[in-house]
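Below you'll find a set of structures to go through.
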Structure 1
Amino acid sequence: MENGEAKRIPGPSYAKNELNIYAIITARGGSKRLPGKNLRLLAGKPLLAYSIEAARACPLVSRCFVSTEDREIMEVSRKWGAEVIRRPEELAKDGALSKDVVRHALEDLAARGLLPHYFVLLQPTSPLRTAEHLQLCIAQFLTSGAKSAVSVTKAEHHPFKMFGLDEDGFLIKTVPNGEMELPAQSLPAFYRTNGAIYLAASKNFLEHDTFYLDPILPFFMSPEESVDIDTWLDFEIAALLLTKKQKGRE
């Protein structure tokens, strides 16, 4: 799939007009750790293109919007088949929160009479999240009774084995000695968000101002699928995984 020619995968027989699910991709121009990362070529495509392709190929997503303040990102977004929401400069600074960016996008859509029943937030830094992931997550969510869905992967390091620091700089145990000293395989499983998928009803999100609306449905993804690009090392790992995946299809 190139230059916006997304091939849609087969999906459940939900009526798209009834579902009215929009993808919102948050892609600002600035990035200190990895400058220009959203447009940087990854295995032959702009990083941003992977999320646009996933949204456009998912049969349960009606429309795909990119929220950005950057003109070049706007052009690339349209080239790959997404619509654009112009983000205010204050929401493109380092300290801006994703929930505020999504709120702006939803309020912009509402002002145009386009507020969707549901939205799925796709961060462009998760290029190994696919249309198949989106389809499965949305389908599970719609039949679950949950108020939100969040993609997760198993925590690489168990929180029972971690410490905090007190005001004097000494380690603080997170659990009693007995639990801390248990072998990792005997401890309860813990999962972390991987940044790939956040899903909720638009009105619920706007009312409660959070992606984490209880009850939260977990959407499990493997560590390899959960690469979240923030540094050069993350970028190189994603490139290796995507190249391997592409070769497997040949």
Structure 2
Amino acid sequence: MLKLHRLAAATAASAVFFAVTVAEGAETHVAVAANFTEAAKEIAEAFSAKTGDTALLSFGSTGQLYTQISQGAPFDVFLAADTERPERAVAEGHAVEDTRFTYAIGRIVLWSREPSLIQGEMTLEAEEFDRLAIANPATAPYGAAAVETMTALGVHDDLTPKTVQGNNIAQTFQFVETGNAELGFVALSQLTGRGDGSRWVVPADLYTPIRQDAVLLKQGEDDPAASAFLDFLKGPEARSIIARYGYDTEGAE
């Protein structure tokens, strides 16, 4: 597969730091899957406003973040984009048993900034484009869902030479946003509030549901702020934010 390098220097870092600063209060360190970036920022702000505690967020692909966690990175909470890594975190002793739950179910979208480019699945079948961006399917569940979709439509092998990979879904979005790829599979949440371009919301039966699990990590086992953040994530205020960003919350938890 092709790889883009022009944006890599700016966006290849697996973790981007974001903090909501408040006076006093405790801090908790949260590893967040890149697709959940904007929703997590808003949830962190609401959490801090309600509790006085600070949520320190680091973003990256689920696979990259899990590698960091397994190597001892100082995270208290893990918000993944799949169920596999949180399960592994518990099984391998990096997370606390009985704390894992599904906080959101994600959707993928084929998106382009060109208003007339995307006409449903026919766009993929016609192949009238040079570059199609997806997240790395080995580390990003949204990339794996893109591969499943193309395979289900019978176009994966034909499109492989045109495919460019982002390290995570945030970088993949940037490839399309900047025109380095004419179109790409991105997270529905990334298009919240945007009406530009053209899009096809991929039918959910073309890929495995993207159930996104959260878990309390061993680092945060005795951290009241970490437990409070997870409790807040389960609550109505956070769930309302999650739904507004295009995630399904039915069947979560």
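Using distance in nm of label points 7 Å out along Cα→Cβ at positions 49 and 177 for the comparison, can you identify which of 1, 2 gives the largest number?
1
Related question: Say we calculate mean count of other Cβ atoms within 10 Å over residues 89-96 for every structure; which of 1, 2 gives the highest result?
2
Continuing with this model, one more query. Figure out for me which of the structures 1, 2 the number 16.9 belongs to, where mean count of other Cβ atoms within 10 Å over residues 33-40 was derived from the coordinates.
Derived from 1, not from the others.
Once relative contact order in percent (Cα under 8 Å, 6 or more apart) is calculated for every structure in 1, 2, which label goes with the largest value?
Answer by largest value of relative contact order in percent (Cα under 8 Å, 6 or more apart): 2.
Hey, semi-axes √(5λ) of the Cα gyration tensor in Å, for residues 105-216 alone derived from one of 1, 2 reads 20, 16, 14; which structure?
It traces back to 2.
Here's a follow-up. Which of the displayed structures (1, 2) returns the greatest value of FRET efficiency 1/(1 + (r/R0)^6) of positions 57 and 201 (r between Cβ atoms, R0 = 25 Å, to 0.05) on calculation?
Largest value of FRET efficiency 1/(1 + (r/R0)^6) of positions 57 and 201 (r between Cβ atoms, R0 = 25 Å, to 0.05): 1.
Quick check on the output: 0.50 is FRET efficiency 1/(1 + (r/R0)^6) of positions 25 and 161 (r between Cβ atoms, R0 = 35 Å, to 0.05), derived from one of 1, 2. Which one produced it?
It was calculated from structure 1.
We did not get these values from a lab; they are worked out from the coordinates using the rules stated. Since the structure is predicted, the reported quantities are computational estimates derived from the model, not experimental observations. Cβ atoms are built from the backbone, for glycine too; each structure is taken alone.
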